[in-house]
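Multiple structures are listed underneath, in structure tokens.
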Structure P
Amino acid sequence: MLVRFWGTRGSLPVAPRARVIEDKLTNALMRASGRSFADEAAARAFINDELSFGEGHTYGGATTCLELEGADDSFFILDMGSGLRELGNDAFRRIAQQGRSRTYNFFMSHLHWDHIMGFPFFGPAFDPGAHIIIHSGHADCEAALRRQQEEISFPVAFDWLRAKIEFKVLTPGETHVVDGVEVELMPQDHSHVSYAWKFRKDGKTLVFSTDAEHRMEDIEDKEAFETFFDKADLVICDTMYSLAESITLKADWGHSSNVMAVNLCHGAGVKKLALFHHEPTSSDADIDNLFDETVRYEALNRKDRTPLEIVCSYDSLELEI
């Protein structure tokens, strides 16, 4: 299975201001210390080998949207954040070039605006030959999507969409098979409830768990999520805050920390953890620091466990599992 990250921010989309780009360029020039580069490849090598990811790139600013390749035929899309617009445009390209199916299976963590705001801009929703199936644990999923396209909020009504659109409410705790992939969902602690999703195919397991608050003292929650994460090849986890933030100023805000993600993945024997749902006020340098802190914490608390590989998600990242 291949996972593509089209949007990795939480709460609202963000974009770097002009001064941020200027600061990045200034820092790179200072780090280059007057050296010249023989060609573009050498310049890129400097960026990739000698600068941190946040110095030479950006984690991006689109809200939650991922794609899973591995289904028998259809597109598998996790959440409808602002990253969905670009995914839709790329889907048109792949359909034209590769003859891909025009069936789109969506799996919704929850219905807060940052996770549905991309749907009115999803090009395939206007394709009369497209078939969109929206899987959710929420019975009010259709109501939420229709409401954001009411005239007071958006100029294009939901009923103007031309794709065939279906809504399916799935039951937590059961295994559902969607286009050759085994799918499970589990409720999480978040306003109006969010759901973690597990996808299994060909012996590989992906868990997508965003917008969930995990507390150090909640043993029942710990045991439940360690069971759900058990031996997953990849867990994409809400790490919006540091531990200090999650237990002080931002306690009960519905999000978790890098430390809790590592603890749960250690307990579950997970192979790889992707830090996800980045705080919108965090700069690229802030996210770099959170990533470095998480890697250090994992190493210090690994004990006799197999090392947990940690990656920090960014818009356009692709991970093979």
Structure Q
Amino acid sequence: MAIAIVFAEYGDPQVLRPIDIDPPTAAAGQVRVQVKAAGVNPVDVKLRRGDFAAAMPVDFPSRIGNEYAGIIDQVGDEVTGFAVGDHVLGSATGQCYAEYVVVDAADVVAKPAGIPWTVAAGLPAVGQTAHTALRQIVVRAGDTVLIHAAAGGVGTIATQLARLWGAAVIGTASERNHNYLRSLGATPVVYGDGLVERVHALAPAGVDAALDAIGGEAITVSLALVPDHGRIGTLVDAEAARTHGIQRVGGRSTVALRELVTLYDQGSLQLPIHATFPLTEAHHAHHEVQTGHVRGKVVLTMP
């Protein structure tokens, strides 16, 4: 038997509970991974609360978790390039809070020895999201980019990627995270009233693009600062995207994930781990994430 985390109703973190399951079996084109660590993301919190219930209802009891790192222990037919014992990471929708996951081999990325398990598990979701989002709003060398919630998981990676691609970054964050953003190469700015004016003072020549990870005020501010609304991307506010002609951005790309892994392995990228919790304490991990004060990632670890 193996442990997986499920929730049988929408609610607070206490609805998360461990159950015993039969370990899954890799079919043709798939590998089974013995999970060493799994990332926890704000979208997991929203799913558990029922924020998406109207548009995307789940069948209870429902599995949860979208990113993992671990060791391949079973290889299906027709798989090439991977073998039992390989260390890997990747994404798998709604199943990663578990001791085993089965994934398509095409979506798996090799984990270099120099990347810790916790970082490897925390990188796929925020990394792929940040990379694809910046490409969608066409961030390039010479741009000035406004990144909202720049100290969070997606913001941390997006800030570093934009800087690596030659853009200047202004990042919104609480004041306690300003030195952290400076360490990533961003110019920090505090949230709240007067944000438009503060950003204008920092970028008198204007802002070329904006990435929003929080919605609300961030959308209003971005609309006021970025002349080309097609270069404003939101990860969370689909209604704003429809109303204002901005982009709903994000998505997965295995090619992008390989690039991110290489950058981390070369020392060009960092991903702080805010906290770790055992798999069976997933409810505590959700409590931490939903505070909104996470710098980097929260990760579940396996026995």
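Out of P, Q, which structure matches 32, 18, 11 when semi-axes √(5λ) of the Cα gyration tensor in Å, for residues 37-132 alone is calculated?
P
When FRET efficiency 1/(1 + (r/R0)^6) of positions 77 and 221 (r between Cβ atoms, R0 = 25 Å, to 0.05) is computed across structures P, Q, the figure 0.35 traces back to P. A value of 2.1 was derived for distance in nm of label points 7 Å out along Cα→Cβ at positions 61 and 261; which structure in P, Q was it taken from? This figure was derived from P.
Compute distance in nm of label points 7 Å out along Cα→Cβ at positions 237 and 293 for each of P, Q and report the one that scores greatest.
Details: P: 1.5; Q: 2.5.
With respect to distance in nm of label points 7 Å out along Cα→Cβ at positions 237 and 293, the highest-scoring structure among P, Q is Q.
Which of the displayed structures (P, Q) returns the greatest value of distance in nm of label points 7 Å out along Cα→Cβ at positions 29 and 53 on calculation? Don't skip to the answer; put the middle values down first.
Working: P: 2.7; Q: 3.5.
Structure Q gives the largest value of distance in nm of label points 7 Å out along Cα→Cβ at positions 29 and 53 among P, Q.
Structures P, Q were shown, and distance in nm of label points 7 Å out along Cα→Cβ at positions 85 and 117 at 1.0 was computed from P. Distance in nm of label points 7 Å out along Cα→Cβ at positions 45 and 149 computed as 5.1: which structure among P, Q? This value belongs to structure P. Tell me which of P, Q gives 1.9 when you compute distance in nm of label points 7 Å out along Cα→Cβ at positions 93 and 109. Source structure: Q. Given that FRET efficiency 1/(1 + (r/R0)^6) of positions 21 and 157 (r between Cβ atoms, R0 = 35 Å, to 0.05), derived from a single structure, equals 0.65, which label among P, Q identifies that structure? Comparing all candidates, it corresponds to Q.
Values quoted throughout were computed directly from the atomic coordinates according to the rules given, and no laboratory measurement underlies them. Values in this document were obtained by computation on a predicted structure and should not be read as measured data. Cβ atoms are built from the backbone, for glycine too; each structure is taken alone.
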